[in-house]
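These notes open a run of structures that come right after.
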Structure 1
Amino acid sequence: MKILRAKAEHISYAKDISKCIDESAKNRGTGIARRTPEYISGKIQNGNAVIAIDKDQFVGFCYIEIWGHGKYVAHSGLIVAPDQRGKGLAKKIKKKVFELSLEKYPDAKVFGITTGMAVMKINYELGYKPVHFSELTDDPEFWKGCQTCKNYDILTRTERQMCLCTGMLYDPNKKTENKTFNTKVALRLKKIKESLLLKKNKS
């Protein structure tokens, strides 16, 4: 298996990647923004994506987005093929795209929003910290990307202050102490947030 910076030759996998993201959104029943093959192709062409290939088959992917005129970058579209999940591949891909971000955009703050506990854990281990949405980019184009998520109404109703996703940020100018990610606490907080926001949504 190879995990490498995606190049033009990998554009042929764009449809498979898009389909995998779409199917994952449906199966998980949680907020995952969908991405078209054309959008994914653009990220590959710009050298802002990492792909995992096994025997000429796509098995994992993630890409970089630039926001706020280069002040922020985000990792999006992290996906692993169903038959490769549970093997630590997502962590390897995330680490690779994180390193690519620091190489290409050394002064930018790296952030992400996710509902996935596994992704939160990976981010935490890379040095991200949970933050309020106000500490993330205010670029409206980033938040437009959430429109395909089924929880978008929650984001708009709270005036982009919170959603079911957790915001996480890595600031290259701030040293952070490595701490153990507490999955039980994170799950408890996630359930509380879901209970509050989904209850309001139904009322």
Structure 2
Amino acid sequence: MLIEINNSNIDQRLIDDIVQELKAGNIIIYPTDTVYAMGCDLNNKKALANLAKLKGVKLNKAKFSIICKDLSDISDYVKQTNRPTFKLMKQSLPGPYTFILNATNEVTKLFDAKRKEIGIKIPNNDIVLAIVEKLGNPLVTTSLHDNEDELLDYFTNPYEIYERFDDRVSTIIDGGPGKLEASTIIDCTGDAPELIRQGAGRF
């Protein structure tokens, strides 16, 4: 199902419908401030397993990130950060960044893995942030493409995404054209931030 949502005039009824899909354990595709992504409700274990299967990995090996509505939302999922890291995140988010942080035991339970870190994203996109806020907890997220894939135009066109993924996910949100540049990944698990991948965000 393809649903068109205007980023500058969001229909809350459509957001409510999408959140019901997520709570039912379904996977959706949505716009961010970089490439289009797919995701599910963090608190639905069946959906997490299905998302991993869709990406062709086992859940305990999947390197999924989570989208939070704001920085106050991350404390249940990451250990306390140092002051410079928090300042960097506050300056950068919302924005096209993924921050790798030390994960709490809650993350280990959710992903059935001995994960020591988790990626945190707060995209500068009102559609996905409205979904997360209504959902009441983070959205597990992964890009449509894999890191070794070349970012081709079909990753940016909602209609082409629909043609490729309609039979694999419940809802595809058309939020306008996506971008061909992924997020910048910064590892903040050590003493100083380390650039892992240069993307749309300046570092």
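Key figures
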{"quantity": "Structure (1, 2) behind the derived value -8500 of helix-only ellipticity at 222 nm (-39500 (n - 2.57) for each DSSP H run of 4 or more, over all residues; to 500)", "calculated": "2"}
{"quantity": "At a computed 35, 24, 17 (Cα extents along the principal axes in Å, for residues 108-179 alone), which of 1, 2", "calculated": "1"}
{"quantity": "At a computed 1.00 (FRET efficiency 1/(1 + (r/R0)^6) of positions 36 and 132 (r between Cβ atoms, R0 = 30 Å, to 0.05)), which of 1, 2", "calculated": "2"}
{"quantity": "Winner on FRET efficiency 1/(1 + (r/R0)^6) of positions 100 and 188 (r between Cβ atoms, R0 = 25 Å, to 0.05) once structures 1, 2 are ranked, highest first", "calculated": "2"}
{"quantity": "Parent structure of the calculated result 32, given that relative contact order in percent (Cα under 8 Å, 6 or more apart) is the read-out and 1, 2 the choices", "calculated": "2"}
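Throughout, read-outs are computed from the coordinates displayed, never taken from laboratory work. Just so we're clear, the structure is a prediction, and the values are computed from it rather than from any experiment. Cβ atoms are built from the backbone, for glycine too; each structure is taken alone.
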